[in-house]
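Below you'll find a set of structures to go through.
Read the figures in this text as sums done on the coordinates, not as results from a lab. Remember, predicted model here, so these are calculated numbers, not experimental data. Cβ atoms are built from the backbone, for glycine too; each structure is taken alone.
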Structure I
């Protein structure tokens, strides 16, 4: 009996290790796979929510998700594997990328190139999520206002984005999407910043200081609510109801992404969930601006000029609280408490749902890759 238990334990260990290298296993090549970067437990829960509520529309029997991460990232992805196992999730898997990445080798063939190509060759698209500031050194600047806490994650995601799309840093490099231009690459907040940096762009390291000459929270709130991209009132007064974010409007540019590709009135000014202090400065290679902040000073969305399913936004359409009536919050000390859902209103919620419809449609339009 003891031997049987030991064998069972050894088998489970082997299965778990295989689960961390999904694309190196004998996986089902008849399925379509969507890649999730930084696959923490909360990311898995987010995708669960959006698929179960048909906001992200994918067929569970045909489409699976693979969280692909770099070995030196700070997050403990064994917790993600435990969550997948404990909840019997048969549509989520993990794959670890290994090798040396640093500030000097991101925009060229490197230790992880072949592994990234395998992931690309066996998937239909990828989602880049939000997170901490990107190290300015990887876009050629000194650190003046960036809080860099997860450099390994940024090395990995920037090199992945460069391999997918190419960039000004090395124009002789042939990007993966040159082979499959219908592949989906999308991102939220940091995901859009990574798209920009990976393609050779730069960032505003602190919006209040660099755009509005506001160095303190008090100076920042004086620029007006519409121009704040997160809530600085919480740094001035104490109230447990303060939201840490802002729900401000955006405006669309002449680019056809919003208006034609995603059917929405060009005159619309939907309200969105904003939580960032950095933004695109110089645009990366191939990127075009699709929407802006109310004053036009901050880029809120981009799309690629060559690849039809490459697009990203600076805001957060992936927050579940936008789609259901949850806790009450305030932005300004004199505000009446309300849910994010109520503050957005029906038309802005519809905008978010339409945006997810387009993401869903994009994944659906990708041809099944020839498995390699």
Structure II
């Protein structure tokens, strides 16, 4: 069946398109046409002046709805995230696993393979954030479980995962090159994070296999005029770099500076968690932020749409570019930009629909319209 989404503002690939309709056929976008030229065989869906954008892609989220996959990884926790994210306009995600015991990491691998058999394909795979980090920059990660990378251990997880591990955050200054080379060979995106790398170490890592950086400014040394550090190395080398745009983890003026430096290499993540009393990550919601029981700032309470809104209203980033940061750029990071990240002919019909107040109205996933019940 052909569906024409009409009476909307199409936000895609850095532009706002007015007076256009998006045509889907099955699970594919077949065309963007003038509203005066909608094919007669289309069923029309009036969006009442809302924005329609590519579906958002979150490459680092730990849990939702009281189920923290990042601490107690189960297929049910992934299912909870899938349902919640689809209601928020997010149509692709990496389930994140924080530093934990080898058994819990293996449990996450097993849960991912189990869930793959029943996922609607919003689940892209796993992002392992740790345990090969630097304890000097541990953040909310338990220091006693952080360690230098073991190639033997890593191989056991990767071979067991059968392709489900897509991304791994490491402290590159502490790892052997053979571990980095192995991750590259397995086509796993290596991201520098929870790292105390100096400027020289950072630039070397980004020249030798490390393709990304994790939650800019957080869990890394501050910029300094004598030892510029990892942040300056990121600004110099310009890897794809994620940021938590909530005004809590990073102030809005610092996001503005990062955007000027990194341009299309800066992308949005939520790094979102959920309140739980299970496992070693017992996040507590305190006002607008999650903390560990001892008060340490942990993951965010963001949605991807809220991150987009913050970029527009607080950082003065144009809406089309903020949408790119939540869709096209993460799709490019994960190597799926040929099928996701923009609204254009031949791409998957995954789209977010939201109003002028950034309230989600509905989601199109694989051509199926999901109305937001809220």
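Overview of results
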quantity	calculated
Identity of the structure behind 14.3, 45 (criterion: Rg and Dmax of the Cα atoms in Å, for residues 154-257 alone, calculated), options I, II	II
Origin of the value 0.20, where FRET efficiency 1/(1 + (r/R0)^6) of positions 42 and 290 (r between Cβ atoms, R0 = 35 Å, to 0.05) was derived from one of I, II	II
Comparison of I, II - label where distance in nm of label points 7 Å out along Cα→Cβ at positions 74 and 250 is highest	II
Highest-scoring label, criterion being Kirkwood radius over Cα pairs in Å, among I, II	I
Winner on relative contact order in percent (Cα under 8 Å, 6 or more apart) once structures I, II are ranked, highest first	II
Of the structures I, II, the one that 2.3 was derived from, the read-out being distance in nm of label points 7 Å out along Cα→Cβ at positions 130 and 306	II
Which entry (I, II) yields the derived value 3.8 for distance in nm of label points 7 Å out along Cα→Cβ at positions 50 and 162	II
